[in-house]
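Trainee: Down below are the structures I want you to see.
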Structure 1
Amino acid sequence: MKKLSGIHHVTAITSSAERIYELFTDVLGMRLVKKTINQDDIDTYHLFFADDVGSAGTDMTFFDFKGIQKAQKGTDEIARTFFRVPSDKAIAYWEKRFSTYNIAYEPSFSFFGRKTLYFQDFDNQEYALVSDEKDTGIKSGIPWKKGPVPDAYAITGLGPILLRISEPNRMHKVLCENLGMKHIATQDSFSLYEMGKGGNGGRVIVETTKTNTLSLQGYGSVHHVAFRIEDKAELDAWTEYLNSIHAPNSGFVDRFYFKSLYTRLYPAILFEFATEGPGFIDDEEDYETLGETLALPPAYRDKREQIERVVRHIDTKRSDKTYKKEYLGFE
């Protein structure tokens, strides 16, 4: 069985599909590559934001469950999602950009040798930008060519995922013994693990917290994190392994855009294994129109009329728009 090769995607919960679309498109400059439904709850949107072509390892996705409560921050949660930018100078650009767009952020700092910038959205969802300037390892993605952020400063993919947990020894066993990662560094209450070729695209950061408050999932929290594997053969090998250690798991799940397997090796935290492809450029949308229509996997297309009655329309057409690159004095 091959080891995991990096972060595949992160899926979070938002209070507003419309507002998260505006934030990720107009401010963060990430491309909506698929507007579809939650395949387990068909009246809920599932939005995929990624690089220019929807590469694995670049996408942050969102559900907008109706009537869900606000998340409660605490222990045993996927706490913060990192995005990669090309350089330290890009971090300075984003401080200016966040100030311009009134996005809540904290001063940049050095975190495991990388310049890092924490920020939040309107739901207090926690994010960070991390500089690739000193990075080696897993290659990042491609800036959204037609987006508002200049390529030199643009988000190109996912960086580390930060887990906030109460049982560090238990999580260490999960990451190293079960998932094949390596512990490479410690900084204060944080431990750094790597998988695959390492670097920003293959890192998990574990924060040990002493709080007794358990996290509660809701809008403003992360639903799950997915790790990259090559194909279904590897997925089947992981299923066999999880069964051999009596770990509860979903078994094979076909998401059409990739193949999946889900498990909770650590309580309250959902891990997914997801294949590299086939990807988001498919029979419904070509490169130019990615994310502009309500896309449905084949298994749901005979229900399109029903789905369109319950899922409100969101205008995500961008192929007829031109975004001016916003340099903000960073020519």
Structure 2
Amino acid sequence: MPLAERTLELVNIPSESRNEGELYAYVRAAVPLPLVHDDGDSLLFARRDGRPLVLLAGHLDTVPAQGNLPGRIEDGAVVGLGASDMKGGLAVMIELARWARETALAYDAAFLFFPREELGPAENPLPDVFAATTVVDEAQLVVCLEPTDNTLQLGCLGNLNARIVFEGRAAHSARPWLGVNAIGLALEGLLPVLGSEPRDAEVGGLVFREVMSVTELRAGIASNVIPARAEANVNFRYAPDRTPEAAEARIRELFPAAEIVSNSPAAHVASESELVQRLRAAGEFDLQPKQAWTNVADFAARGLDAVNLGPGGTRHAHTADERVEIAELERTFAALQRFLTGTV
């Protein structure tokens, strides 16, 4: 099946987060390789012949629909919910798996399909996959087919969220001098974040931009009450030259009483990997830093080299007119064919 038609079929199977069952069943039936793990949510297929293992990974879910189903093919693109993030990547994976069944490869190949990526770390299914099978840990390279505009994106930022609480004293809003306005305390206390500048960090020859932001501020119980409490969320996207512990220490330098709500580590930059260099040559891909957090960090935390590479356009992800260019689907597919057969 041509890549564009496969992508459109996938787009037209609704799979919003927590509702991926129909797409799970489709993938299970479409991939002809041996199934080495199936927990009813995630699927792992592998062709094993004793060579170094390359794992391709992609998530099944999408964000909620925005009037963009069903999909369509127009102007050289597949248009519809999830086309960019990441049903185009899933189509490439399925077609590669079908091709790999009958092709002499330079590497063993595995294909991991998993749900609930769009919901963030709290519902991440990958730890259960890692616990259930040793195949993932045998991978010499993991390629996550997230949308990257067909650039090879290495590493990723860490993602820390901290809750900061400011305690004041309530009063009637007609007599505010009798209270202490927690919003005022919060605005003053958050100035080091609100006025902070990005920190550029060069890691593995790539420049990551580390940033800290106030993303939530909640206060007040009524329009005539001076609030006694304000609560802020500070989001810290930290560069791969910091460990999770160092990121937490940086937050506590600014806010000693901060509560660390979540802390997803950065991924190391696998620029020295021989397989990464071969993959880059196979598609003549530009190298870029991953200026976000992705599931490559889950694999990197296990000591695996992992990269992001996908046909989707980042500018189209999660938009109402989401799309993936057919030429980009074909470019990703052909490059991965050359890489897996060693014809670089």
Structure 3
Amino acid sequence: MTTLFHRKAALLVSLSLLALSVLSLRLGVWPLSWIDVASAVTTFDSENPAHIVVRDLRLPRTFAALLGGASLGLAGALMQVMSRNPLADPGLLGVNGGAAFGVVLATWGLGISSQTGLIVPALVGAGCAALLVLGLGGARHRNGPDPLRLILAGAAVSALFLALSWAILILSREALDTLRFWALGGFHQITRASLFAMLPLFGIGFVLAAIAAVMLDPLVLGEDTAKSLGARVGLARAVTVFAIVILCGATVSLAGPIAFVGLIIPHLVRPFVRMNVGALALGSAILGGLLALTADLAGRLLVPDRPVEAGVMMALIGGPALVVMVRQRTEVAL
């Protein structure tokens, strides 16, 4: 009976993912007909405005939402397993703060303001922050990065980069406007060029995440038990951290910081997979893509003539969800 229920749940999620993907191509500020969507995919006409909207705007936006949501959900699952903390979030590694600093610095120092032009500075900032966190968190220790030290180092590095960002913002009104727009987080300005440029990085992140999920599986039984079974705990943690950094860095660089996906999704998947890290990672990736696409589509439909960014919609969804999770943990502890 349990297996049948799990199969039905998986089928429901798959159908929902397919339905939302199709709706994402059709709905928006300029609603299209089903015929326009189908013909744009099958027989593209470069002189048809509806076809251009589908191919150049909505297809990249849909794929980016699925890709970004899957990356954040997967990173969140790995982060919670590695740290053995169900309230851990991949943003704790300082990626968001570093990316924000990269955006501010590029706008102020180099005069870059376009969304595509900010991808590289945001990625470099995220990478520098992650390397600093790894250094402070004990990446060179013989047992690999310590989860608690990583979280503390991530909080300190995030605070440092955000403070530096605000210092620059005082000097530059243009940087403030750019950061304010970028920090909302969303997939509305994704182009095919920016999406294709980031695909190799996402691919590397997914491969590392798959390896990390296999290596983390023994850690569910406890660190001592995993070591007795021959698991290389330090290496598993190191691979996991690099996978999280790449996945989150690529997503933040492409779409800005989108909160709560990596925090909420593993909690929704965990009851169905129990102690199987691989299944948790796969389920979190699929459900993360579904949630991000839902937030993006809801933002388009909430105010038709002024779409709301996916990052804002995720805050509206994730805030109450976080309160519920914290209350449940408190009640269990009591």
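Values quoted throughout were computed directly from the atomic coordinates according to the rules given, and no laboratory measurement underlies them. Values in this document were obtained by computation on a predicted structure and should not be read as measured data. Cβ atoms are built from the backbone, for glycine too; each structure is taken alone.
Trainee: Out of 1, 2, 3, which structure matches -4000 when helix-only ellipticity at 222 nm (-39500 (n - 2.57) for each DSSP H run of 4 or more, over all residues; to 500) is calculated? Intermediate values should be presented prior to the final figure.
Mentor: Working: 1: -4000; 2: -7500; 3: -24500.
Here the read-out was taken from 1.
Trainee: Of structures 1, 2, 3, which gives 1.51 when Cα Rg over 2.2 N^0.38 Å, for residues 159-254 alone is computed from the coordinates?
Mentor: Values: 1: 1.18; 2: 1.36; 3: 1.51.
Considering all the candidates, the number was obtained from 3.
Trainee: When you work out distance in nm of label points 7 Å out along Cα→Cβ at positions 87 and 247 for each of the structures 1, 2, 3, which one comes out largest? Spell out each step's value before the answer.
Mentor: Details: 1: 4.0; 2: 3.1; 3: 2.2.
Max of distance in nm of label points 7 Å out along Cα→Cβ at positions 87 and 247: 1.
Trainee: Compare percent of Cα pairs over 39 Å apart across structures 1, 2, 3 and report the one with the greatest value.
Mentor: Details: 1: 8; 2: 22; 3: 14.
If we compare percent of Cα pairs over 39 Å apart over 1, 2, 3, the biggest value is for 2.
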